[in-house]
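Participant: Listed next: structures, encoded as structure tokens.
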Structure I
Amino acid sequence: MTIKGFRFSAVEAAIKKPGRLDLALIFSDVPAQVAAVFTTNKVQAAPVMLSRDRAKNGSARAVLVNSGNANACTGDQGMRDALSCGRRTAEILGLPDEELLIASTGVIGQQLPMDRFRAGIQPLVDGLGSSTLDDVAAAIMTTDTFAKIERRTGQAGGVSYQIEGVAKGAGMIQPNMATMLSFLVTDAAIEPALLKSAFGEAVEGSFNAITVDGDMSTNDTALLIANGAAGNPTIKTGTPEAAQFVDLLQEIMLSLAKQIVKDGEGATKFVTVKVRGAASNADAKKAALAVANSLLVKTAFFGQDANWGRIIAALGYSGAQLEQGRVEISFDDVVMAKDGIFAGGNAEAAGTEVLKKPEFTVAIDLHLGAGEGAVYTSDLSYDYVRINADYRT
């Protein structure tokens with residue numbers, strides 16, 4: 001089933017170097033609503049500042065996005081360049097400037113190559129409809145090794161609608177609006193307040209629940225655009241149709257988030273850190289993040305070393321309420337520590353076997369309350385260092 005009322009385009013503008021798609025456009029043929037979330041980093045790229053301001057009114061028709069250059073820490077010139085690119089694109093599309101949002105990803109601190117960027121805009125607009133959302137997913141990649149895309153179909157009032165989403169990210173991945181770009185589109189008609197609340201809730205359980213390296217970007221942007229072109233009765237808060245929409249959106253965004261972690265720079269493991277028995281859900285998240293971001297823990301995962309001591313140490317400095325003598329740690333179903341003490345016996349050998357798998361769960365029970373939470377992370381390998389040591393060259 002094809003999503004209605006949206007057209008896509010992607011071209012090669014050689015923004016960083018030739019040989020790949022790096023400039024993309026998402027366009028709604030009809031007026032549309034937008035929900036948006038941006039980085040919480042105090043250092044923010046020009047396109048983030050521009051799009052954050054424009055998204056406040058809750059409507060948008062188009063998204064212009066490039067890879068290869070972040071247009072971050074580029075001063076007044078960077079903002080002028082973002083405005084200029086947006087203005088030219090909106091003019092050709094016949095839109096007010098405010099109806100077009102802009103996103104960028106790539107190297108920080110370099111001015112946009114405006115001659116190449118401007119040269120790509122006309123063919124980009126001319127090509128609307130000749131590309132797919134899959135092409136957009138390819139155009140926004142940087143150190144990603146594969147394009148990240150997900151789709152779902154729902155129904156409201158007997159009318160089918162689509163939700164589709166893409167994301168990019170492999171390094172500089174840290175919660176609080178995880179370090180990435182993500183663009184989601186739906187042809188469902190939905191109440192604006194519901195669109196915003198559903199998106200915020202889904203971000204918290206997906207993009208804000210992943211980490212690769214604990215680093216936060218200057219360019220994080222996640223957008224959800226809804227144009228109602230499917231023709232369904234408007235989905236309203238508190239209805240079964242609303243519950244289905246929320247579930248589908250969460251499924252898509254969690255899948256995209258997990259794809260980012262699985263594509264983590266140099267990653268060989270996908271690890272779910274699941275905490276229960278915390279004093280609160282917030283404490284559970286703190287504890288899980290501390291474990292997921294610990295360099296010692298992540299290198300142990302890479303080395304398949306069942307070193308649970310590094311995990312309990314991370315829990316201890318996480319800021320979460322904790323009583324050492326109550327902590328229980330398991331690798332999948334292998335109990336490594338109980339009551340804060342090594343489980344003994346065959347735990348070491350069995351735990352090592354778990355860590356040999358490409359995907360596993362670190363299950364932690366603090367035995368203090370009903371709080372629970374999960375964070376998705378990767379290991380830290382030699383290749384992570386190699387990729388990031390050579391990123392600009």
Structure II
Amino acid sequence: MVNRRQFVYSAAASVLALSRETVTFAQEYDLVIKGGRVIDPSLHLNAIRDIAVANGRIVSVDTNIDNNAAELIDATDKIVIPGLLDVHSHYARDDAGPRICLSDGVTGWVDAGSEGADQIGDMVAIARSAPQLARVLINIGRRGILPDGDTHDLALADVDAAKAAIASNRDFVIGVKARLSEGVAANDLEVLRRAQEVATFFNLPLMIHMGQTASPFSVLVDQLKPGDIVTHMFAPPPNAIIDNNGDIFPEVLAARRRGVWFDVANGRTGHLLWDTFDRILQAGFWPDTISTDGSTTSRDAPSVIDFPNVMSKFLNFGMTVDQVVARATLHASRLYPLFRDRGTLNVGAPADIAVLELREGSFEFVDNYENLRVGEHRLFPYETVLAGQRVPRV
């Protein structure tokens with residue numbers, strides 16, 4: 001006869017056995033990415049590994065992780081890297097922009113001044129609704145990017161308007177942008193001064209668009225503080241970051257030493273010339289970050305196409321794949337505080353992951369002046385994972 005104590009013990013044992021059986025058959029992970037070459041500069045890792053994801057975060061990076069997952073991505077012969085961070089883009093100009101770049105592997109982006117104070121709300125609304133992490137820089141020209149120049153009328157560089165716009169959108173405006181090319185800015189030094197006044201007031205970085213300026217770049221770069229960003233660093237003369245002999249200006253070297261960042265921002269026109277590109281890389285002055293200056297129409301622009309295509313230019317003409325990946329992920333994560341937990345595949349990090357295909361062959365690459373080069377390596381988007389969820393390519 002079973003007494004009361006024996007009955008309780010028997011019932012407890014049955015529950016424990018049932019719970020163990022449930023755990024045994026439950027799916028341990030939401031997603032496993034199998035067999036890819038995992039490249040993560042933050043971990044000094046370049047090896048064949050699996051990545052397991054649960055609850056939107058990376059839970060394991062190891063060899064031969066059990067396939068007990070709701071979803072599996074076969075990454076054999078593919079490259080698996082942290083999600084790409086595009087620190088100079090214009091995806092906030094169009095509602096479709098965030099999803100287009102997401103399918104190319106971009107899991108975080110910053111719009112670099114598409115709009116100024118007058119229309120800042122439109123840009124913030126797109127960034128706020130983007131599926132991935134997104135923020136904006138405010139253009140010091142209050143009407144944003146204009147065909148005849150953002151600050152062609154110096155009155156458009158309105159300090160008070162910019163300050164008021166930032167104060168109203170402090171959660172999404174993370175910096176100030178000044179386009180300084182001749183014809184865009186009426187007085188580049190004064191526009192720079194006003195932009196810096198706004199940025200400094202809020203303790204924000206300033207990004208300057210350089211190349212073809214009225215003032216020598218050596219003079220302009222002296223006005224930048226630590227944390228500021230020089231974008232379009234491969235823009236050709238007049239007033240590039242190199243002199244006529246191909247040497248980097250001492251003021252540029254001093255700026256890097258004091259903490260000014262130098263960014264690619266490939267773009268469509270006026271920002272990258274192969275000859276200037278070669279001379280800068282040969283001088284050993286490599287970019288801190290790689291970005292696209294892309295928008296919803298970039299796929300139709302041979303000089304851009306997508307982020308992996310821009311990365312491929314450096315892979316073919318000077319850098320290793322690890323160095324290229326670092327500048328599109330880890331380095332980019334250091335520009336702005338909101339990206340500090342991105343750009344890594346470390347356990348516990350948000351599961352934002354780009355899977356790329358590296359093809360060998362003969363591929364054409366175009367600068368902003370329709371000059372063509374042929375390279376042997378090209379990166380292509382393959383899969384994107386955002387917060388642990390596989391993203392369809394569009």
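Participant: Given 23.1 as the derived value for mean projected area of the Cα convex hull in nm², which of the supplied structures I, II does it correspond to?
Facilitator: Details: I: 19.1; II: 23.1.
Structure of origin is II.
Participant: Can you spot which of I, II the value 30.4 was calculated from, given it is mean count of other Cβ atoms within 10 Å over residues 80-87?
Facilitator: On the way: I: 18.8; II: 30.4.
Going label by label, the one that fits is II.
Participant: Can you rank I, II by distance in nm of label points 7 Å out along Cα→Cβ at positions 240 and 288 and just name the one with the largest value? Provide the component values of the computation, followed by the final result.
Facilitator: Details: I: 3.0; II: 2.1.
Once distance in nm of label points 7 Å out along Cα→Cβ at positions 240 and 288 is tallied for I, II, the winner is I.
Participant: Can you say which of I, II returns -10500 when helix-only ellipticity at 222 nm (-39500 (n - 2.57) for each DSSP H run of 4 or more, over all residues; to 500) is computed? Working shown, then result.
Facilitator: On the way: I: -10500; II: -8000.
So the calculation was done on I.
Participant: Here is a follow-up. If FRET efficiency 1/(1 + (r/R0)^6) of positions 88 and 256 (r between Cβ atoms, R0 = 30 Å, to 0.05) comes out at 0.95 when worked out from the coordinates, which of I, II was used? Walk me through the intermediate numbers first.
Facilitator: Numbers: I: 0.50; II: 0.95.
It must be structure II, since only it matches.
The numbers here are math on the coordinates, done by the rules we state, and not lab data. A quick note: this is a predicted structure, and the numbers were derived from the prediction, not measured. Cβ atoms are built from the backbone, for glycine too; each structure is taken alone.
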